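Laboratory data are not the source of any read-out in this text; all were calculated from the coordinates shown. Predicted, not measured: the structure shown is a model, and the values here were computed from it. Cβ atoms are built from the backbone, for glycine too; each structure is taken alone.
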Structure I
Amino acid sequence: MLVIGAGASGAQITDELVRAGRNVFLSVGRHNRLPRRYRGRDLFWWLAEMGVDETSVEQRGPSRLLPVITGAHGGHTIDFRRFAADGVTLLGRVTAARDGILEIAPDLAANIANGDAYYATFLGIVDDFIAARGLDHPDDPLARLRLPDPPALTAPLRTIDLRTERISSVIWATGYGLDLNWIDIPVLDADGAPRHRHGVSDVPGLYFLGLQWLSKMKSSFLSGVGDDAAVLADHIAARG
C-alpha cells in the first residue's frame, strides 16, 4: 500500500497498516514533528503550561503545517526512522505518475531533517522553560535518541513501479481545504477563505466557529473550541 502525505493522518494510517502486517510505502513531505510526551508530561500540557496554545492568530508565523502527532495506542511520538525500522519504505514527495510509474522528488532527507529540527527546537524550548522556573521534571534522554538513517535516506528512490512493488491501493492523506462557496454573501476573500476577526464577520449575525486558528493556536484543538464559542456567545448576547 502507498500512503501519500505524512501529516498526522498519514502517519497514523501508516502506523495502523504496519500494525496490521501490511507492506507500506509512505511519501513524506514537509512536516512539523513534535513529541507526544516529554519529561513526564503530555505535549498539550506543555503547550498550555508555557502559554504557547494562547498564541494569537495575529502572532502566527508563516507555516500552515499542523503537528505530526498521534494519540492512538496510548499516544506515542511519531518517528519516521522508527517506521523505516519497522519495514516502511520512505519516499520523498510524489511529483508525477504515468503508466503505473511514480516519479519521486529528491527531497526526503531534507524533509526529515526539517522535521527533526522542529522537534529538537521544541525540546529546547521546554528545557529552557523548566530551567528558568526551576521545575522538577527529570531529564528524558530517550526523547533525543535518534535511530540510524535508513537506506531510503542515504539512497532515496526516485521512481516506483506500482506493479513491480505490488501496490494496489493508494491512500491520499494530503489534507483538505474549506469550500464555503455555498455562502452567497460577500464574506469570502479571493482565496475563498472567510473574512472574520476571531469568528466575527463583517456581516451582522454571521459568525464562524471551529476553524483552525480562529482566534489563537488552541482554536485548532478540541480544548480551544469551547473558549471561542464562549467569546462568540458573549458577543451575540451583547448585541441584544
Structure II
Amino acid sequence: MAKIHMILQGKGGVGKSMIASMLAQYKATHGQKPLCIDTDPVNATFKGYKALNVRHLTIMDNDEINSRNFDALVELIASTENDVIIDNGASSFVPLSHYIISNQVPALLQDMGHELVIHTIITGGQALPDTTSGFAQLASQFPIECLFVVWLNPYWGPIEHEGKEFEKMKAYTDNKSRISALIQIPALKAETYSRDFADMLQSRLTFDEALAMKSLTIMTRQRLKIIRTQLFAQMNNAVVL
C-alpha cells in the first residue's frame, strides 16, 4: 500500500514546497524512492529540486481543474508501488479540494489500496488566521478516509493567538481527532540557523547536497546538520509518515 502525501494550504509562501522537499528527503534516508509531483501552476518550487527528480504536471486551466490532466495524475498514482508526494499551489487550493471531494478521490485511492495523507501548514504572524482557517476547512470537508499531518512553521513569528498556542486554539480542539501527527518546525535563530536554512531552500538544495558543499563553512554545514536532525527526529515520531 502506498501513501499519497498531498500538501494543501490556501495561503501562499507558508512553506508547502519546503515540506514536500523535506518529506522526499526523509523518505530517501529510509531507502525509499517516492514519486514526487509538482502541480503548482504559478511557482513550481518543488520542481526546482533537481536531486529529487520531481515531475511537473499541470492540472489547472485558469481557475478550474483540467479533468483529463487530473486523470493522468490518478493514473500515475495507481501504477506506483512507492509513496507519492504532491505539492500543490495556493491558487489551486479551493478548486482542487472541491474536485477531490466531489469526485470521491479519497475513497477511490483507498479502493486501490492506497492511503491519502493531507499535509497542511500553520504559520505565525499575519498568516495565522488564514492558515488555521485553511486547516479547519480541510478537516471539516475531507472524508474520514483521509489522514492529516499539521506542520507548525514559526518562521513568520510565534504560533499563538491571544496567548494561546495552537493546541489550545479552536481550529485544533475542534479537529483534534483528525490529526494523525503534529510536526513543529524548529524555531531558528535569524542570524545563523534561519539564514543558513533559508539559503539552502532558496538554492533548491537538499541537505545532502548542501552538506557536501566545501564552499560552505564548516559551521554552516554543522548548523544545517543540526536542523536536519531536529526535523527528522520529529518526523520519526509521526507514524503516519
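Please state which of the structures I, II yields 1.11 when Cα Rg over 2.2 N^0.38 Å, for residues 59-122 alone is computed from it. Matching structure: II.
Kindly point out which one of I, II the value -12000 was derived from, the read-out being helix-only ellipticity at 222 nm (-39500 (n - 2.57) for each DSSP H run of 4 or more, over all residues; to 500).
Details: I: -9500; II: -12000.
The correct label is II.
Each of I, II could give distance in nm of label points 7 Å out along Cα→Cβ at positions 3 and 219, but the derived value 3.7 comes from II.
Figure out for me which of the structures I, II the number 18.3 belongs to, where Kirkwood radius over Cα pairs in Å was derived from the coordinates. Spell out each step's value before the answer.
On the way: I: 20.3; II: 18.3.
Structure of origin is II.
Output the label of whichever structure in I, II has the greatest value of FRET efficiency 1/(1 + (r/R0)^6) of positions 27 and 187 (r between Cβ atoms, R0 = 25 Å, to 0.05). Each step should come with its number before you reach the end.
Details: I: 0.10; II: 0.50.
Between I, II, the highest calculated value is found for II.
For the set I, II, ranking by distance in nm of label points 7 Å out along Cα→Cβ at positions 19 and 163 places I highest.
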